[in-house]
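Engineer: Quick heads-up: structures coming right below.
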Structure I
Amino acid sequence: MKKIILLLTIVAFITSCEDIEQVPSNIANSDSLTDFEGVLNAAYYYQLGSVTPMAVMGDFRADNALMIEEPYPSFDRFNSDLLDMEDQFFEPFYIALYRSILSANNVIENSASTSDVGEAKFIRALSYFKLVRVFGDVTVNLSSGDLSLDVTRQPATEVYNNVIIPDLQDAIAALDNSGLSNGRATRIAAQGLLGKVYVQIGNFSSAESYLEAVINSAEAAGVSLQPNFADIFGDTNDLNSEILFATQVSSSIPDEYGFTEFTGWYIGNDSKSFEPLDLDLVAAFDAAGDVTRKALTVDEVGVRGIKYLSENPDQDWIELRLADVILLYAETLNENNNADGSQSASILSLLDRIRNRAGLASLSGTADTQMEVRQAIADERRLELAFEGQRWFDLVRTGTVDAEMGETINPNYHVFPVPVSEILASDGIISQNPGY
């Protein structure tokens, strides 16, 4: 059951929301509100518009999926051609997340509920995390109605240090784990996301304690790996025990994203990519002898991804799950404590927790050095998280884009183009990324 979004409340807010340019207008006048639950629900709701663009950027930009109809193959060309994809991917993504941020700002500024503010800070941090991974430097708005806002893009490092990290720390302090059963932001989700944020920026020492906290508190919170890989995905498995946080999708909720949804892209239901599967991913499954996850992730004959059920509109988009956290924790331990290779065996045992349910042999004795363990973790992340929008962002943060993509790629194209519509609307104050 979808509990996170109240349909009538959302429809009311959507109909009162004007189209936005670089800074979304406020969806409600805080002076007239005493209960901010509807505004908070709107912050959750607007995440929907980011889901499909994030999926496409994460997998089709990388070596998991392909597009075949011009100009869509520009995702694999690493030049300025991606500007042609603005209307379908980058602009909807940008607008949806700033709408979510404005709704969250309203709650943070005005709600008297500590838990509502904690949830809003989680959503705002998640929104900015997506934005900086995609665009790098971004406009920062921490107000629900400041018309004098400076829309100049702020350095990504400052967005991490001044917005994302403090918001997640505040969310951890404000929240408990009671919202897991109905998909709300929780303390354990905030801990996991903060750990992931620290890994993203290469701060493994800070990441370790947060990821460890998730693993140590998982059982008490009712979080656990699903015994069967197949039971993680699909509408009947939404909000299962492995999910720390998901953007909930329901056919009963109007979705502002007006193009093919992520499920349709992966299974080849869009004419721009009838056969989206990159055979390099098939080769990776075969090289690992990974029969179980391969069968549940890709259809080699149909040349498509099948992790999600057809084009069913009711499948949630998983933002963070326990297997991801375990792999990130293994990575932090390897980077922090395994320079001499002495901790390799214990780190590999973490990966075995995930591999065992896939019917794969233990990695014990297969990797001894820090570099070998690093590669084992990267390989495991690719196969475990294929078609979950993770691959490209992993390649960028680990500095392995060129090696894995098989070509030398200008770092300008590690990020995506800022929507031209936003640049024009700001009279050029918002700048374009180099190379575009």
Structure II
Amino acid sequence: MTAAAPGGGGPLPAGPARPLPERPTPGLATGAAAPEGDAVAVTGVGLVTAAGIGAAATWAGVCGGRSAAASDPGLAGLPVDISCTVPGFSPRRHVGRRSVLTQDRFSQLSVAAAREAVADSGLDPATWDGARVGVVVGCGLGGVATWEAQHRRLLDDGPKAVSALLVPMLVPNMVAGHLAMDLGATGPNLVTATACASGATAIGTALQLLRDGSCDVVVAGGGEAGVTPLMVTGFAQMGALSRRVGEPAAASRPFDRDRDGFVIGEGSGMLVLERAADARARGAAVRARVAGYGASADAHHLTAPDPQGTGVLLALRTALARAGVMPDEVDHVNAHGTSTPLNDAAEAAAVRKFLGPGPAVTSAKGVLGHTLGAAGAIEAALTVLAVQHGTVPPTANLTHQDPDIDLDVVTGAPRERPLEVAVSNSFGFGGQNAVLVVTAA
């Protein structure tokens, strides 16, 4: 059986190609570059991943290039029993005692990442105008751990054993609700669900809220905690997960000729976004800027990417056009790179066709696994850090690059080079495509 990870899936005959312009044309039809006053600055970054708790730990782990995948006792007895989970995360310590009773793990991880991002930004929720602060979070699954645990209670002990908090703990929108309550943010409060593009879609939505004047500050990102027996079994049944259960640290291997699927992970990535003029006025340190966003649909298959990359090309062209950037100006691509055969091949073909051989490419999923709805936000945050530090992290486990993937994929060690323009790609089931353009501050 052939299937694929989010953004990749079972084979389907290729449809007809739809011609698109070869270069972006700024203007109203594609989205003109925003004037300086509308440029969006990243002033805060928060990360909670399998590489560690905090942006510094995650950045160090990704630059170190060692996979965080390991055998997972909670998955014992399943066909695939490996995962990338957050080490040492204590909801009581990192979020608060009440969160243990009221929040699913996907919300707990997100609150922790958001608190770090806000602290990093130098903003104080006690003094900001909450009505001008928005929250946008991407999530693909919601509280699946709560769902599974409470369903077991229903089957084993009957209806009276089911928690009265079942529904508010599992519905996806509650992650944004918890962030708003924690931060006193009473502006627009949204959750985006575009499968594994959800986190990138959230950041793109935040960009629009800032540019149209709806908010002065937006806390945006993604959170997911889908490492549960049912979810893992579902992905395994699709053929999406790597079967290298005997060597978990080598299982996730984006762009490698021997890749056979992804390793499921969990985590959260959050950014604090402001208009650049506002950040400058308060003397904030700007890590990088989000300059453009493009979204599209393959309209092709439930899980498989369009092998011709038509939707990916449209998202890339739209994002670059809205950023006022030409393809040959892109220095770095943080690839979706799931380690599934179809997804990696389709993404590589589209990137090569539109951006050429120049950009230095990496995929964080070799280290962090695939965090589903959080992946786009985590990888956007890593792209911000790459631009800030002038460093492209290596792709873990890339021993023999697939000869059909004609890209400059960074391996072995981080590559230091000036990065003025970078792209972060995210794709999801249903043909959801989201591309963010990040530029130097």
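Since every read-out is calculated from the coordinates, none of them should be taken as a lab result. Note that this is a predicted model, so its numbers are computed, not measured. Cβ atoms are built from the backbone, for glycine too; each structure is taken alone.
Engineer: From which structure (I, II) was relative contact order in percent (Cα under 8 Å, 6 or more apart) calculated, if the value obtained is 26?
Structural biologist: Comparing all candidates, it corresponds to II.
Engineer: To test your reading of the models, identify which of I, II gives -1.24 for log10 I(q)/I(0) by the Debye sum over Cα atoms at q = 0.14 Å⁻¹ when calculated.
Structural biologist: Source structure: II.
Engineer: Which of the displayed structures (I, II) returns the greatest value of distance in nm of label points 7 Å out along Cα→Cβ at positions 360 and 392 on calculation?
Structural biologist: Top value of distance in nm of label points 7 Å out along Cα→Cβ at positions 360 and 392, among I, II, belongs to structure I.
Engineer: Out of I, II, which one gives 24.9 for mean count of other Cβ atoms within 10 Å over residues 384-391 as computed from the coordinates?
Structural biologist: Answer by label: I.
Engineer: Here is a further query. Using the calculated result -14000 for helix-only ellipticity at 222 nm (-39500 (n - 2.57) for each DSSP H run of 4 or more, over all residues; to 500), pick out the matching structure from I, II.
Structural biologist: Comparing all candidates, it corresponds to I.
Engineer: Starting from the value 20, 31, 23, 17, 9: which structure in I, II was P(r) over Cα pairs in 10 Å bins from 0, in percent, for residues 120-175 alone calculated from?
Structural biologist: For P(r) over Cα pairs in 10 Å bins from 0, in percent, for residues 120-175 alone, the value 20, 31, 23, 17, 9 is produced by structure II.
Engineer: A follow-up question, please. Say we calculate volume of the Cα convex hull per residue in Å³, for residues 224-335 alone for every structure; which of I, II gives the highest result?
Structural biologist: The maximum falls on structure II.
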